[in-house]
Structures are given as structure tokens and as C-alpha cells.
Structure 1
Amino acid sequence: MADRNSSAAGEAGPRAHRGRVWFALLALAGAGFLGYRYWPDQSRAASPPQSAEAKPPTVRAAAAARASGPLTLTQTGTTQAFDTASLYPRATGYIVARQVDIGSHVRKGDLLFRISAPDLDQQLVQAQAQVLQLQAALIQARAMVDQAEANRHLADVTNRRTSTLAGTGAETRQNADTSQAGVLAQAANVDAVKAAVKVAEANIAAQEAQVARLKVLTGFEEIRAPFDGVVTTRNNDVGDAVTADTNTGMPLLTLARDDVLRMAVNVPLYAADGIRDGLNARVEVAQIPGKIFPGKVARSSTTLLSSARTLVTQVDIPNPDGALQAGLYITVTLEIPRVSPAVTVPNDALIFDQDGTRVAVVETGADGTTVARMRPVTIFRQTQSLLELRTGLSGGERVIVGPPASLRDGDRVALRPEGKAGA
């Protein structure tokens with residue numbers, strides 16, 4: 001019984017194996033049939049269906065506008081006093097009077113300090129006394145001229161008389177020659193005393209110049225305001241000793257003229273040609289909102305700075321009521337006339353690639369299609385929203401704003417409603 005069971009189990013194993021093999025063969029055959037049934041026909045695969053024509057991109061266009069109005073230039077800076085003077089002593093002594101303090105408003109010629117300089121005063125007195133001495137010497141020299149003239153006249157008369165007597169034999173020839181030599185000696189003496197007079201006059205002139213110099217120096221004992229202004233610093237007081245012509249230390253005081261302020265503006269190269277003296281300026285101060293202060297271009301360097309290619313221009317700001325102070329941070333706006341007109345386009349119309357700077361202009365063909373044409377341009381300047389072009393466009397063209405990166409010259413485009421470039 002056990003032998004029959006074992007033999008039956010041995011026959012069942014090969015039968016199960018053969019069944020699995022047949023099942024696998026049938027599956028492969030089915031898969032091959034399906035693949036053959038649905039494999040594309042060679043004639044149909046040879047020519048795939050043509051795709052529909054590519055739709056042109058839709059772009060936005062704006063009109064290029066001609067700009068002929070003035071160039072608006074706005075810069076910030078700091079106000080400066082129109083004139084600033086640091087006053088140093090020109091006389092050695094000590095301060096005996098002080099008439100002003102920091103913040104004092106003064107007029108031209110007002111007394112600021114008085115210095116006592118005894119040594120300088122004595123030098124002036126001595127120099128004036130020497131002038132009197134030299135004037136007395138001049139009087140004496142002129143008197144000597146008169147005496148020499150008289151001696152020469154006497155010698156001349158004596159010579160004529162002696163020469164006459166020598167001709168008659170009443171006088172010797174030697175005495176005649178001696179009298180003639182006396183005339184020559186007296187003439188030379190006259191020339192000498194006249195030269196002494198000139199020396200005396202020259203000495204007086206030199207001494208008077210010395211007196212004038214000392215008078216000027218004593219005039220510096222009173223320090224006066226060189227112009228109308230306000231005292232900004234004061235470093236000395238009554239009793240302080242001061243030394244003349246020492247400009248290395250602190251000045252006695254500093255004076256600033258504040259009825260007119262000035263500010264330096266660096267005008268860029270593109271607007272430098274339009275700068276003219278007298279050009280109006282608008283000044284705004286953050287601390288005084290809503291108020292516009294007038295100004296004018298007063299002067300410029302006329303030569304561009306080589307490092308920045310800018311023109312240094314100074315704007316004068318009248319300040320008669322003292323509303324502004326030196327050192328304020330202000331904003332200055334200039335309306336600079338254009339030398340030549342330009343064409344404006346939006347900033348995002350610019351294309352910058354290996355072909356340079358260009359813009360895409362929309363053109364309409366004879367068949368009514370719109371295509372993009374690339375135009376090389378030269379940039380004049382860039383504002384916050386616009387590009388000003390010097391060359392490339394003449395104005396009125398429709399330029400593509402924000403062109404696609406894939407856009408090429410001659411590509412068809414579809415337009416959305418356009419706007420004005422300068423709007």
C-alpha cells in the first residue's frame with residue numbers, strides 16, 4: 001500500500017511540471033499574437049501627421065516718443081556759506097577788548113577785537129621821529145646847495161676879472177689859471193651838494209614808507225569784519241596774548257557770510273553742454289517741507305573732472321531772511337535745456353545680447369502680418385522708467401515692451417493694445 005502511494009506521488013510531480021511549461025508557452029504565444037495584432041502598419045508609420053502651424057507670441061508694444069523738453073537733474077548735497085574767513089592777528093600784543101561772540105551778526109567794518117601792541121606803537125613813534133630828522137637834513141642839504149651856488153658865482157666873477165688883468169699884464173698868468181680852476185671846483189661842489197639833496201630826499205621816502213607800513217600794522221590792532229556775516233567760532237578772550245602772523249594755530253574767530261549760500265552740483269556728461277550761468281534751480285529742504293527756495297547757477301568749472309566726467313557747478317541760494325543755514329542737507333533740481341532732441345522708450349524694451357544694444361520694432365507687412373525687426377540703438381541716458389536714445393529711432397515707431405528671449409529678427413508677433421512710451 002505504501003509502495004502504491006509513493007509511486008503515485010512520483011508520477012504527480014512530473015505532470016505538474018509539464019503543466020506549468022505548457023501554461024508559459026501559451027502565455028508567450030498570446031503575447032506575440034497581441035503584439036502582431038496591434039503593431040503599427042509600416043505604411044502608416046512612414047509619414048507621421050503634420051503638426052499645426054506655431055502660433056505667434058502675443059507681445060505688448062509702446063510708441064517711441066521724441067523728447068525735446070529740458071533735462072531734469074536732481075541731486076542732494078550740503079549748503080555752504082558764500083564766504084568764510086578765519087581771522088588771525090597781525091599785531092603782537094594782548095587782547096584788550098572783544099565786541100562779539102559766537103552767533104553774533106556783524107556788518108562789514110564792525111569792530112571785533114582790539115589788541116594792545118606797545119612795541120609796535122613805539123616803533124611807529126620812532127620811525128616818525130626819524131622822518132623829522134631826515135627832513136631837517138634835507139633842509140640843510142638844500143641850504144648847502146645855495147651856498148655852493150654862491151661860491152661858484154663868486155669864483156666865476158673872480159675868474160673873469162683875473163683873466164682881463166692877465167690880458168693887460170697887470171696880473172700873472174698863473175693867477176688867471178688858478179681862478180679858472182676855482183670856477184671848476186665850485187661847479188663840482190654844486191653838483192655834489194645837489195646829489196646830497198637827492199640822497200636826503202630818498203632817505204625821507206624810504207623812512208616814510210616804513211612809517212606807512214607801521215601805520216598799517218598798528219591798524220591791525222583793531223580787527224574788523226571783512227564782510228557781513230555771522231561769527232561761527234571764537235577762540236580768544238580779553239587778556240589773551242597773541243602773536244602776529246602765526247597762521248598755524250586756531251584763529252581768533254571764524255566769520256561766515258550767510259545772506260547767500262552755495263552748493264556744488266556735479267553735472268553728468270550728458271547734460272554738461274546745457275549748463276549756463278543764470279539757469280534757475282529749485283531747492284528743497286527736508287526740515288522745511290512744502291517750501292521751495294529759488295536758486296541760480298552762478299559759476300561752473302568749465303572743465304570736466306577727468307575721473308568722473310562731471311562738470312562741477314555751483315548754485316547760489318539767496319538767504320536774506322536767514323531761513324537756511326550752512327551745513328543743511330538739501331535737494332537741488334535743475335531744468336537743463338537740451339542741446340539735441342532724443343527718443344524715449346520704456347526701460348524694459350531694451351535687448352542686450354551678443355549683438356549689442358537693440359530694440360524690437362513692430363512692422364506691418366503688405367499682407368497685414370506683423371513682424372519684429374531688430375534696431376541697434378545708442379543710449380543717451382536712463383531714467384527711472386525710460387531710456388533716452390541718441391540714435392537708432394526717429395520717434396513714432398512701435399517698440400516691443402518685454403520682448404521674449406526667443407524673439408528673432410523677422411519673427412511674426414501678435415499685438416496687444418499699445419500704450420504711450422512717455423506716459
Structure 2
Amino acid sequence: MADTDETGERTGRRSDPGGGGFLMGRPFGVPVYVAPSWFLVAALITWIFGNQLDEVLPGLGPVRYLVALFFAVALYASVLVHELAHAVAGLRFKLGVRRIQLQFVGGATQVEEAGTPGREFVLAFVGPLLSLVLAGAFYLGMTAVDPRTVPGVLLAGLMIANLIVAAFNLLPGLPLDGGRMLRAVVWAVTGKAMTGTVAAAWVGRAIAIAVLLGLPLLTETGFLRVGDHETGGMDTVMNALLAAILAAIMWTGAGNSLRMARLREHLPGLRARGLTRRAIPVETATPLSEALRRANEAGARALVVVDGQGEPTAIVRESAIASVPEHRRPWVSVSGLAQDLTEGMKVSAELAGQDLLDHLQATPATEYLVVEDDGAVYGVLSTHDVEKAFVKAMARPHSG
């Protein structure tokens with residue numbers, strides 16, 4: 001699967017401040033994080049596979065758990081190769097690849113939007129393709145060893161695991177790679193990326209329901225078996241739990257894909273100039289009641305404190321104004337309610353979309369001074385107004 005995020009530290013097992021886990025390396029310059037949940041899954045795989053080894057190779061004894069641990073690490077190394085395929089394809093297309101994360105049920109490669117349906121299809125397809133190539137390589141390795149030995153069992157397990165990874169990811173629903181491929185096809189046919197996203201997301205939700213209902217049924221009826229044992233040696237409760245987890249991840253991922261697509265569609269409509277409140281200049285010692293009277297007369301909704309030369313020095317905070325009772329406003333000067341301007345609190349009137357959100361995120365504040373390119377004051381931008389516009393844009397029906 002493939003998505004998008006931030007770069008991490010240079011070395012070692014440092015924790016990712018963005019919540020991605022522990023940094024394990026930077027192949028091709030892309031930071032690879034391992035989520036804490038991976039260690040739980042690795043332990044579970046080690047326990048289950050170790051118990052299976054006791055039945056297939058009973059002479060191993062306790063060593064079987066070391067072999068099983070090796071299998072768990074090798075399995076996730078295969079997943080890493082799958083994700084690196086997405087990353088390398090993104091780099092070849094000169095797209096930003098922010099990170100790879102190995103997590104509970106596989107991995108995610110965060111790549112910026114492909115831009116064209118052809119690139120989207122290739123970016124999605126290379127992951128399952130590499131998993132199939134790995135399965136073929138492990139199969140060739142199996143032919144050279146005795147299947148009743150540790151190498152034979154490991155190679156067989158890795159071959160089957162990579163086939164499952166490839167097959168599951170080729171299912172045509174978001175957030176899986178097959179869903180991104182379906183999205184690309186619908187996008188190419190209709191010319192609308194959002195239409196492709198909606199189609200692939202709803203197929204993804206249908207697959208989530210099918211997994212929730214179908215996986216326990218298949219294992220309970222014995223359709224999915226390895227030898228004389230049900231898949232992974234799980235009982236009915238474990239099968240149902242696994243199905244519920246996979247279905248929840250599929251359903252949530254499909255919903256997130258829809259939300260992100262809607263965000264990308266409406267984000268350009270968020271413009272600083274269009275969201276800015278008209279402001280009037282007031283001097284430091286001006287009583288709040290007088291400043292508000294002037295603002296009402298001018299039809300303004302914000303106050304900017306200026307010095308003796310008329311240069312803006314602070315913005316009167318809306319929340320501070322609301323906290324002052326009306327009978328005290330003649331005795332309170334605007335300077336006591338103002339926040340001094342920093343360079344980051346000055347926003348260009350031309351900022352829009354992601355650039356605007358990035359600027360506000362980099363310099364958190366409740367109000368910003370909006371200026372023209374020549375430095376002239378245009379007005380005041382409230383984060384509350386940006387949030388309302390953002391929510392309104394996200395709730396608007398999509399155009400595709």
C-alpha cells in the first residue's frame with residue numbers, strides 16, 4: 001500500500017515525533033520507521049510459526065522459536081521490499097517520498113499525489129509485482145533444498161506469505177494497491193480523479209465487509225487450511241478477531257482516502273485574501289470601547305495596534321475582547337489585549353491552499369496580519385475563520 005508523511009532523524013532507533021515509530025534506516029534517502037505494534041505482531045508470528053515448526057520439524061526443540069523469529073523478520077523484510085518498490089517508483093517520477101512505515105498488518109509508503117492516472121497505476125502496481133517476484137525467488141530456492149529441513153520450511157513459508165501479500169494488495173479497493181490501480185483506471189476513463197477515488201473507496205468498503213463475514217466462514221468450513229490445520233493454527237475466535245481487524249483497517253482506510261481526496265479538491269479554495277477580516281488601526285492607549293466604536297462605524301471586525309508612525313505592532317485578540325465586560329471597556333486600553341506581532345504572524349494576502357495551511361501550522365496563533373506584497377496592511381486573518389471555511393469546504397459535494 002502507498003500513502004504520504006515527513007522525514008525523520010538521520011540515524012539509529014530514534015522515535016519519530018510524528019508518531020511513526022522507530023527510525024531504522026534511510027534506503028534511497030527515504031526514512032524507514034517501524035511502528036511499535038510491529039513488535040507485538042512479530043512476537044505473535046514467532047509464537048504461532050514456532051508451534052507449527054514443532055509439528056513439521058519436531059527435532060528442533062526450543063530452537064524452533066529462534067527459527068520462527070527469523071521468519072518474522074524475513075517476512076517484514078519482504079514487506080519492506082514491497083514498499084521500497086513504491087518509493088523507488090515515486091523517486092523515478094520525481095515525486096516527494098516522505099517515509100516508509102512498517103506496521104501492524106504490513107507497511108505504508110507515503111508518496112505525494114501522482115498527478116496522472118498512468119503514474120498512479122504504475123506506483124500502485126510495482127508493489128504487488130515485487131511481492132510476486134520475491135515469491136518466485138523463494139520458490140526457486142525451495143527447489144534446491146530438502147523441504148523437510150529448516151531452509152526448506154522457511155522458503156516455503158516466505159513464498160506463501162509473499163503470494164498472500166501480492167494477492168491481498170491486488171484486491172481492487174482502497175486503501176490497497178489494487179484500489180489505487182482501480183482509481184487510476186476510472187480516473188483515466190472519466191478524466192476525474194475524484195470519481196476514481198469514490199469508486200475505489202466504495203469497492204474497498206465492500207471488500208471490508210466481505211473480509212469481515214467471509215474470512216471466518218472460509219476458515220471455519222476448512223476451505224483455508226495448511227495440511228490438517230486451519231490457517232495459522234487459529235481457532236474460530238482468533239479468525240473472527242483477525243477478520244474484524246482487517247475489515248476495520250480496510251473500512252477506515254477507504255474513508256480516509258475519500259477525505260484526503262476531498263481535501264485536495266477543495267483546498268485551493270482556501271485563500272487568505274478571501275478569508276481576511278477588515279481591520280482598522282488604533283493607537284496603544286486607545287480605550288477598547290472607543291476602538292470598537294470606530295470599528296463598527298467602519299464596518300471592520302478586527303483591530304490592529306500601530307505605533308506613532310502608523311506601523312502595525314500588535315493585533316488585538318478577539319478572545320481577549322470577548323472576555324472584557326462591556327461596563328469595563330472604557331477603562332481598558334487595547335494594548336493590554338493585544339498580541340505583539342512576530343514575523344511569522346504576517347501572512348501574504350496571496351497565500352492559498354496548502355501553502356496557507358503550512359504557514360499557519362508553522363507559526364501557531366489565533367490571529368494573523370495579512371499584508372500586500374508591498375507591505376501594506378490588508379486586514380486580519382482569524383484561525384477560527386480558516387477552520388470554518390475548511391469544514392465548509394470538506395462538507396461540500398465533490399465535483400466528480
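Every number here is computed from the coordinates shown, using simple stated rules; none is lab data. These numbers were taken from a predicted model, which means no experiment stands behind them. Cβ atoms are built from the backbone, for glycine too; each structure is taken alone.
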>> Tell me which structure, out of 1, 2, gives 0.25 once FRET efficiency 1/(1 + (r/R0)^6) of positions 123 and 187 (r between Cβ atoms, R0 = 35 Å, to 0.05) is calculated.
In response: 1
> Hey, distance in nm of label points 7 Å out along Cα→Cβ at positions 59 and 339 derived from one of 1, 2 reads 7.3; which structure?
Replying inline: 2
> If distance in nm of label points 7 Å out along Cα→Cβ at positions 115 and 299 comes out at 4.3 when worked out from the coordinates, which of 1, 2 was used?
Replying inline: 2
>> Matching task: 53, 36, 26 is the computed value of Cα extents along the principal axes in Å, for residues 91-210 alone. Pick the structure from 1, 2.
In response: 2
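Given 56, 22, 20 as the derived value for semi-axes √(5λ) of the Cα gyration tensor in Å, which of the supplied structures 1, 2 does it correspond to?
Label of the originating structure: 2.
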>> When distance in nm of label points 7 Å out along Cα→Cβ at positions 75 and 163 is compared over structures 1, 2, which one is greatest?
In response: 1
>> Among 1, 2, considering only relative contact order in percent (Cα under 8 Å, 6 or more apart), which has the greatest calculated value?
In response: 1
>> Quick check: -12000 is what I get for helix-only ellipticity at 222 nm (-39500 (n - 2.57) for each DSSP H run of 4 or more, over all residues; to 500), calculated from one of 1, 2. Which structure matches?
In response: 1
